[in-house]
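Values quoted throughout were computed directly from the atomic coordinates according to the rules given, and no laboratory measurement underlies them. Just so you know, these numbers come straight off a predicted model, no measurement behind them. Cβ atoms are built from the backbone, for glycine too; each structure is taken alone.
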Structure P
Amino acid sequence: MPKSEINGINLYYEEAGEGYPLIWSHEFAGDYRSWEAQMRFFSRRYRVITYSARGYSPSDIPTRLDDYTQEQAVDDVRGLMEHLGIEKAHIGGLSMGGNVALNFGLTYPDMARSLVVAGTGSGSTDPEAFRQTVNRVADGMRSGGMESMGDYSNSPTRVQLLNKDPRGYEEFRSQLMEHSNIGSAFTFQGIQGRRPSIFELEDKLRALNVPTLIMTGDEDDPCIETSVYMKRNIPNSGLVVIPRSGHAINLEEPDLFNSVVLDFLTAVESGAWTPRAYGNQSGSLV
């Protein structure tokens, strides 16, 4: 198993293909396996890397809450890049991983060729209520194990995967149930529960010049408003809304997801992805 010692822990990763590096960071309910459809597709022309975040087997599972922060998650990506000898890469992620990708770009813009920020922003509209839910769910995982997460995998933003791809949904759910309840509880509390709302990042977003693709499903209600907000504030960004889709858009619509991302990466690499041109707004009626 390929592992690297990063920031005091062993991080498991997989890579495939040759070419420019492309790194994927997974969501809370996923792990390195969540990106298999992207590994197969993009490894035809990229060096594609995915990993299990701290708290997710086969990576180490620290047993202190303070070992789980968004800042630490961002630095783990940097450490992985340094271990692999990568100076700059395309950085992408979904949900928790989308927050990691976004904040990696904010923290280490010189190391990011581009950002793919998908399904990102849950908890931003009402942070206090979100934190209360996070603490309750984390307590449930500690006391009741991963089986307490059954309702989470059948939420209003997850049923789309079940309806479209029952076999894929069962794979997603079974992999979620394999996760460490301790690692998952600390991840939920330490990362999701303490990260800033997207709406708190306005100044940082406006200063972000890394080419950024924002993606969301049109039925992923917690992330639609934040996706539009990021599009309005990141000068060099574009927004894609995938119809009739919930949260796990890379699993629900892998072909569409991959095609859109490939077009984005191609535009970035050819120099065709440039900051928004506002044109002459005088006399504009709409």
Structure Q
Amino acid sequence: MPTIRTDDGVNLYYEEAGSGIPMVFVHEFAGDYRSWEPQMRHFSRRYRCITYSARGYLPSDVPESPDRYSQDRVRDDILAILDGLGIERAHVVGCSMGAFATLHFGMQYCTSALKARALSLTLVGCGSGAHPAVHRHFKEESVARAATIRSEGMAKLAATYGHGAARIQYLTKDPRGFAEYAAQLAEHSAAGSANTMEGYQGRRPCLYDLTERMAAIDVPMLVVSGDEDELCLEPSLLIKRVVPKAGLSIFPKAGHAVNLEEPLIFNQLLDDFLHQVAQGKWGARDARAALDSIWGPGGKPAAA
């Protein structure tokens, strides 16, 4: 079973397919390495594609302490995958929890002061719980949900959290695909999911406090959100406004994990983005178009 060992002794399971320029896929809380199967099959025709299970997600190791699931630790697990496979730079694509990790990877390893470790960053469904209006509640709810997972197990989580308001779109469009997603969620380690909820989701910093660090990211970025993924819409706009090389795509009538819900459209969008990056056509926003937003990064009207 192929694994990569992190510097804190956690074995991360990974799979890869294809050859060429590397792409690394980082999954969401409700997913695992299998969550990127539509992208692995499509992009491995032209790229070297790597998907892995985060710490706490089988068949990767499940550390016992929530303290080993911090934002910085999960961020650096992406680096461990790159280093373990001898990859200098890759396109990094993350969804939800994985998008947060990808964004933090960009802030740490993709600034103009460094030789960037990413060729590009793609954030899918990034921002749940990030807005200042809900951030504190989200963290409290995550800790409470961790306790529920420990007491009631993954089947209950899949039947409740797994059927949330931004998942119904997937269920309606593709019942067969949704059933596969829900079954895989129910298979996850209860200990690993609870520790992830408490140690990562329940402690991660507010994106609205990190705008200066986000503004220093110096690689092309694609931000993707479903228009019915309410908790991610405002944070996606924030990232677009702050990161100079960010572009934003909103999928109509779509929920959270649009790579699964709308795989054909998503793959086409990501394909086009990668081609533009390869041709050097995805640069910073033209200074002539960089007018101040009326709402600004902090969600308040900009000063006149």
(Q) Looking just at FRET efficiency 1/(1 + (r/R0)^6) of positions 134 and 214 (r between Cβ atoms, R0 = 25 Å, to 0.05), which of the labels P, Q belongs to the structure with the highest value? (A) Q
Q: Work out distance in nm of label points 7 Å out along Cα→Cβ at positions 30 and 174 for each of structures P, Q, then name the structure with the largest result.
A: P
Q: Can you spot which of P, Q the value 0.40 was calculated from, given it is FRET efficiency 1/(1 + (r/R0)^6) of positions 150 and 254 (r between Cβ atoms, R0 = 30 Å, to 0.05)?
A: Q
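Here distance in nm of label points 7 Å out along Cα→Cβ at positions 54 and 86 was calculated and came to 3.0; which of the structures P, Q was it taken from?
Considering all the candidates, the number was obtained from Q.
Computing distance in nm of label points 7 Å out along Cα→Cβ at positions 46 and 262 gives 1.2 for which of P, Q?
Values: P: 1.2; Q: 2.0.
Corresponding structure: P.
Among the shown structures P, Q, from which was the value 14.6 of Kirkwood radius over Cα pairs in Å, for residues 142-221 alone calculated?
On the way: P: 15.4; Q: 14.6.
Answer by label: Q.
Thinking only about distance in nm of label points 7 Å out along Cα→Cβ at positions 110 and 230, which of P, Q has the largest value? Mind dumping the intermediate values first?
Working: P: 2.5; Q: 3.0.
Answer by largest value of distance in nm of label points 7 Å out along Cα→Cβ at positions 110 and 230: Q.
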